[in-house]
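Throughout, read-outs are computed from the coordinates displayed, never taken from laboratory work. Computed from a predicted structure; not experimentally measured. Cβ atoms are built from the backbone, for glycine too; each structure is taken alone.
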Structure P
């Protein structure tokens, strides 16, 4: 007798071992048809999995999160099935699920073309329509190696040969196609109804540039067509908002090969930067931070003491001078500890908050670089708080509330909070890590926050709270962080005189709100599609003449606007006014003032908004008051 406990706590009994599919069928034909997989005692398995003893079972359908991942996983294998049918000489390698879809890497004698992708997608649809069963088989490792070698699949044979000889191999067969996979899979190809192939890209075998360049086919798969349509529409919008394209169009910045991962800021882009920096500088000032500045290059011995040389060296740029090894700083924390260490610190000085717009350099792989979102040289709104253990929770609470207020000012209301926990490798004892992790949980509880925990994703020196923003397209971006560090201050000799006159080591809180300034500005550009809020716009107002009779008044208006602290530019070009309006509209300026003879005579201005609305003529002072109100309100 086998007893199966279902999620509603009801129990079904069977007089012999039973498959997941059979349990689903016993509940009802609707569930039997919808079943994609099962969760047996929390483990995801195929519907063909045989349950031999009492167990808890949940039937997975396309309404479950696991169901969507399962569909994408199975669609990756359907892609490989179709490629092998159309291109028998192609070799399959690996094909994992990724965010919003999947990919599969192939070794093929000729490059795949857009026409090939269309043909492959068509063949996938045909195979799905045939509703071919997908069956799991278990092979001996050496038998599997010989089989894949015999059919010319050297990559699969290499993967399997790396598996210990005493382990059985899980293979999945659908029709004449058989592939290596742990599974599980959907029970048949007919479950795969909504998918699209997106693009082809290059990828080195095993990610090593010394190996063969493979062809990676990306695809997306969904439960419902309307979900896929919404995703594809989002991609179209994202392409229009791409910060790299807008950076060129709006003359904000550029990148070039002579400085990979490093940014050339143009005057307009630097205006945006300065608005963000000055805003954050005021946040520092108003919340008890003292701004500091540390050297860019520090001796290797300091990085060894801090733990960076052992745990982070591959990401650091290094140099040598006079037989001494140095590293360009990848982060600011060791430098801030050096400032803390100068002089005797008392418990009365704590919490001591330092802030720095610190320029950092990290040796990111060239393939990981992405516009200004992922760079090698960046600046952080970095801060470090030195405090006692009892001050950790209240400092984290204050920071959490401050961070949310800053995000609101930049127009972000939907914030996801995540807690990244101890990684491998790491420094410090498990006891200290437990204490640090619980301190962050305590702070989040005190704020009434909800959070997701991320095992293994903390920094090597401490756990961290991460703040993820959702932009206008619903995309998530990780920006701010709060990290509790019980280790680095001790390693670098930081201490304070406690109330009982003993010497104690402070806790160090690493914190940033916008994180990388470059990345945050890239997020702002894409969130607003380049149409920056008035307070951030590089040029807030363009002032144009209709004919040269208005030139003097244009200059007078621009002078008055600038005197009021408004970023205004004159446009006195000998061009038609419609041409000027169109050009400034492309530049996404918040306001354009069109001055003709009537405005000169009445001493008024006629404003056109970014949305194309023409406002009624008003006195210049009234327009300035309106604009200053929008800037103050960060609109």
Structure Q
């Protein structure tokens, strides 16, 4: 049974049955696990009454559920059979067998895929709510977490951003008083009185009447523009944390027995029996009917098709974007200017393009002026962000899944760490973990790199290795104005989460743009041809390599390849160059250990057909495994130098 907006009045007999189906699904999974049929189970026992929120939600609302939201999902329209498929990790399940049970998802029902890291659904919910507000909709987003997750930093960032912007979002805390084995009372921000009570609504989460009453108040606030509600629902976790836990180890037996009297199914059944709407005999009969129905659906799901090993890479990426000519003109210009022109055209072309970042509004237009003049022209599309990188990355996810086109700035790539959770949890995995049902097309950009004294660590690192190591993200680093424009233009019109890192040392350098062409991802640029040695590089190190080759003069004919796009990487162009030269040097400014240049080296020597092309051992020139120091002496001691590049080229020639 699903709950539709038309059924605002609770049919308590039907609702009781829904809760019973949810409970029986949990019970059935526990039995199957003990029979070694399955690997893991997480239950929603005690949380079933929250399904009554569906009485106040509409189909155009979005839900960002919690892994105990089983009954809420059944009320939304997901079927018990679908949840059974998820338990068995079948190919037909919402994740194609890629997520654990309890990680609900449905694009059809606007149910965001549950991420395991607790609280990681909150900021994307705020992103969706902000998009709704910008479009003038009266829909809302509901995001739910357990009480232990209310101490996650992203909970506070989400609450702050929602209150700041008066977002139509409900942040629901399912307070069962435990975080696995740890009582949460002393950690609970409500008990610590950290929030203004005007934003908090307490609710008895054990009865559907109380849930609907509180939910209606919160929904009305959201739809009328009054802003968010922290809906604090008190209830009980009637079972262990998961199948890997036994709450009898840490909970007194008296407490376990006492909370059974607060079981929402028991409470509603007793209410209906007392009102003469249900008999004890009929209740027993309902239990038998539900058990038989659920058992049959799990038996059917058990025989469904398993995932296919050959599909393991499917849905890591969307379809490749057909690159178009970027909107800049030939002539002498900087990368900053070409990027600004490209951003301006993107904003003109599509009102769904939204910019968000620290200090990007006019009159400053970003700390490097990349967005200069854009808010004056597009005040409804370009916004300053708080000093909160998780908000930037998390809101980007929400806006992207809703259908907007986020182009969000991180002030320096060095500052990504507070926002890293959203990058690795949601951005990179969403398409893959939902078997292509959800996608997350967005652009994140940031200045990067060194060779500009005075930055120190946290302003001069490059960091692309972390991003390239993360499946599901495209990564590009331009080194010319035309490539910057072309890569951004492709990224903005692309279908995947994409990072474009802009090298600080050269992005204000005046360069001659003679030809403006499409720049697809996965296509390198041959900076200059050569016959003796191939040098593969990108970003700031393109200029460094050109200077080194110029200093070498006639000593060697060097072919310079600018990768431009790291993920995907153009190994075909590298291979063809090495086929000609027989020698290779890779130059980059990230850490030597685990840097992307080492990945290039590995790919080139790890295949026999490529290994056989080499006449000499390939070389890597990279920053030593150390941070960039403030004094230029430290900076240049750590970074690749012209002499380092020359020495590596000579080594291959020797």
Structure R
């Protein structure tokens, strides 16, 4: 989308010739609450206007036969002057004695929320403007929630147009209490709530004699109280690959460094392909450099030829991004057509573009009441927490760790339909699960084939992979089934979660990464059992769909390929009532972190080969159903 920038003032030098620190401030709020007027007044009262700007605006207003309007300093489009609204974001320099600021004036009208998000996404702090007479409106709450979603924690609330309420203290306190309670509920504690009159200049840069009852900071003092966040250079290196060009015999990988620093000789890893090489040269316009940092668009050559594609993410080997095909997201929906679970869109993340499916809509958020509602649909201008899944692995970061590579947009057709931030809460980094470190390894071919074992045992080997919530009945059914099959002459063995964690997986905890590694090992062991001719029954929660897919792939790789996913299903309410080990009770009490179904996700199978609903069938009925299935699919003629 377009962005209009008005460079009124450039960065200034400090008393010793060094550049003063700079902070980007977004100005947001409901339409007609006086944002542009406030900013225009701010420039005038701090002597930040370039020479002749005030006179030019005054002359224009006189020519049109209208009162002087401070907002015209920001509203640079003719359409904005004609309609009296800010359409696009405008960026303009402003300064105090302490530092320079870039003020991003974002539109307040609901029809231009895309532009508001674009502007606020670049900000490091925000002014939330509220009309003293109108008070907190729906759009005020929506903008406050967007600031929270974008991770902007430094917020100053400006209660504007105090002249319209006769500078009344009671009215100010009422607005202050209402917005303070709302922001507190979404985790934002405003640094100050300042009563101002932008048109008259009260409490903008100088204290107001008409509001002697107010003892807090002026708006500029509140701004100077904000801290400048760490520079993007201080974050780990992230350079999305924009394109690859070939000049002479060189392959130049081009991109913009979003965060971090890059030096010649650094070892880079390109994710998600995990290809690695050292930087041979750093190419800048018509020259070469020894290093580059965040904000620079550069090209690099490598010390060996790698096939690297647009969309990959370059980083140092010591600080790698996450690799995953599933993640949580907080989103804001912009499209006219509602978002629904199961819908497919195009996900744009840095320079990568990939198809994505809405796996589930966990919560729909009412930004006014902050009520979290279970639902499958998100309407226009709605907020939601959901789970997105792609077919292939993506390289990304949790938004709280790196905002630049933790934000995305969803595209429907050719239109931006929504945007959001990434959370990996409850989901593992899958990089270690797909990285092969062993070398010089050759598989040994057995002299006893899978077919020979099947003829000898009179049944095929294979995996019955039981998955379901804790308390669904996986182990109970598995152990009964094992005994019954053994009596029928099957070579059968149960792999149970607790048993393997005593030995093979004793070194693993219960973080998402450890849980994924636990299932990876189980899948490999189960595949070996199946190749040996056993019917191996696994009883594991195995909450992640991608882990179960890897277990299936392991069985196929080992040669049996006889993998059957069995969904032992029961509702969370039923499982909690059973609670055979008291784990749900402990999880509800906060004594167990990352507990599936409570504080960690469970991804039910999409198309299991067999479903055993233990909240509808008895143990005997479930076992009989499993035996019947197994006799049909495993027994050799």
- Read-out mean count of other Cβ atoms within 10 Å over residues 233-240, computed value 12.1, structure in P, Q, R: P
- Consider the structures P, Q, R: one of them gives 15.5 for mean count of other Cβ atoms within 10 Å over residues 513-520 as calculated from the coordinates. Say which. Q
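Comparing mean count of other Cβ atoms within 10 Å over residues 33-40 across P, Q, R, which structure shows the greatest value?
R
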- Query: If you work out distance in nm of label points 7 Å out along Cα→Cβ at positions 489 and 625 for P, Q, R, which one comes out largest?
  - Reply: P
